[in-house]
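Some structures to go through are shown next.
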Structure 1
Amino acid sequence: MGLRVETSNWPLPLGGQRFITPPRLRRLLARHPLSAGCYPLAIGFYPEAVGHRMSRAQPEDDLLIYCRSGKGWLHGEDGRFEVGAGDLLLLPRNTAHAYGADVDAPWTIYWVHFDGALSQDFLDLLGSQPLRRIGVQPRLLGDFEALLGLQRQGLNVLPFIHAAHRLQAMLSSLAVLPARVNLKSGRVLDIEAVHAVMREHLHGSLNLDELAEHFHLSRFHFAKTYRALTGHAPIQDFIQLKMALACRLLDRGDVEVRQVAEQLGYEDAYYFSRLFRKVVGMAPSHYRALHLG
């Protein structure tokens, strides 16, 4: 592999860490079936990174930066962004960008460069925006610390394969974090809050107009914003939640399909069965039979 890991040559501050996967191990990870999908190339931690800045014109790897505290900035194809605590930067290969620490309140960041046959697929899970405001996530901080532990493991390939799986799990976990967006009105639309409203109505009905009204948005604006954050239509997700509850009820094995339909607010058991089959892939009676005997 001729991949060049382009990290900053910025001098490490007190308490800083930087570790680059040696080329021999990088080649092994790229070939091994358990790591070839996505594996770390370099990992770092920069506390209060005074004077830190980096510019990459044509990066050959993917990069994730997580700001734990302080401030910084990002300049990319979509313009300039101010970065603060709890912000995640997603910087794909072949896309020019520059970033750096704020002069007055320099950021503290974790970062990981990565590569692999599936690295683009993992980035696709996280969407196309270069900046995600996810808040301070203790679990994510722990994930980065675990990756940094590689530098204490020696140069055996097995810890690096494990680190590749940690990285993949970290990326996929970011994809299921509750998304939120600041609206022009100053309010915040939090997808977890939307799902909480949906769960309150699992035993009845809920339409798009009612959801939008609950969050003081027009039907069009609510649906468009929700889809931009999740990739799905809101009512589609509401039905998914209802069918997940239907599965839990059927798993008990002591209720009939008609009773499940009634508990979920469907007067027509045949309509419920058609919805269930569409979402789950089999009729509710067949699903229930899986758990009998």
Structure 2
Amino acid sequence: MKNIQIGNTDIYTSQVALGCMRMADLSSNQATKVIETSFEAGINFFDHAEIYGHGKSEELFCQALKASSIRREDLILQSKFGILETHYDSSATNIYKSLEGILQRLGTDYLDILLIHRPDPLMEVEEVAEAFNSLQKQGKVRYFGVSNHNSSQIALLNQYLATPIQVNQIQFGPGHTLPIDSGLYVNTRFDQAVNRDGYSIEESQLQNVRLQAWSPLKSSLSKGLLKDDPEHVQMVNTIQDLADQYQVSFEAMVLAWILRHPVAFQPIIGSMNPIRIKAMVEGSLIHLSRKEWYDIYSSRQDYPMQ
């Protein structure tokens, strides 16, 4: 698998990452198998969040990693903080508390990347920056990022950070194309021209922020998997036809479509099935033609040019 650089950092990691949200549902032996299979397939980047399994996913990952032959220093570990049961909290107090919990559960004395999980309207930017700068000086966090933030929110943080934001996680995939729709339909009256998240992927390219695509196989959080969405039958058929031509799985073709974009997304896959993980990674070996990429995009039910 191709390696990519994370932002302007010294981190070079796998083009595809494994999201560990569902790891809490596994046994320790199953989790070890998932980690080992992922690593053998070329994945060395593992994405966590303190809210995943209410911390159990991180704890189980730690147990599973110890039972494997893989060294912690051979992995890139990323986690997120800030989502509580009733509200968001990006205060310095919660940053320090959350990180200590994350480090303890993962069984490590440092985190490669720490992300703010969701924008917090009550965020005190200078307070967050002071905490981030302190944690970086202490060696507890190498770099910082965000999830679901817009360009202005990132720019505001960067005004105070010693090291700029290096990562932004946004939902992206053939079933959720909002990040590219508004750019494609600039100066038209199509609904797709509306920028609904205040974000510009071109801005991420200018600032060299690594975009990570979460839930790449879903239509939306409410509808579930794209493959099962009755509103996208034509797109599903198009993806499957191309998958058959390339002799890969449906999921691998979805990843190939995401990776074809020049912004160089890092898809975060969430499967806990070792067989599916190996099959998905094959998508990183496929380079779709421009026409093939557009064949998938234009097969959306709401594609306005039909």
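What follows draws every value from the coordinates through simple rules; no lab data is involved. Remember, it's a predicted structure, so these values are computed and weren't measured experimentally. Cβ atoms are built from the backbone, for glycine too; each structure is taken alone.
Distance in nm of label points 7 Å out along Cα→Cβ at positions 106 and 218 was computed and gave 2.2; which structure, 1, 2, did it come from? This value belongs to structure 2.
When mean count of other Cβ atoms within 10 Å over residues 10-17 is calculated, the result is 12.8; to which of the structures 1, 2 does this value belong?
On the way: 1: 12.8; 2: 19.6.
The value was obtained from structure 1.
log10 I(q)/I(0) by the Debye sum over Cα atoms at q = 0.15, 0.23 Å⁻¹, for residues 18-121 alone computed as -0.57, -1.23: which structure among 1, 2? Comparing all candidates, it corresponds to 2.
For which of the structures 1, 2 does the calculation of Cα extents along the principal axes in Å return 54, 46, 36?
Numbers: 1: 68, 51, 30; 2: 54, 46, 36.
Answer by label: 2.
To which of 1, 2 does the computed value 17 (relative contact order in percent (Cα under 8 Å, 6 or more apart)) belong? Value 17 for relative contact order in percent (Cα under 8 Å, 6 or more apart) corresponds to 2 out of 1, 2. Largest in FRET efficiency 1/(1 + (r/R0)^6) of positions 50 and 282 (r between Cβ atoms, R0 = 25 Å, to 0.05) among the labelled structures 1, 2 is structure 2.
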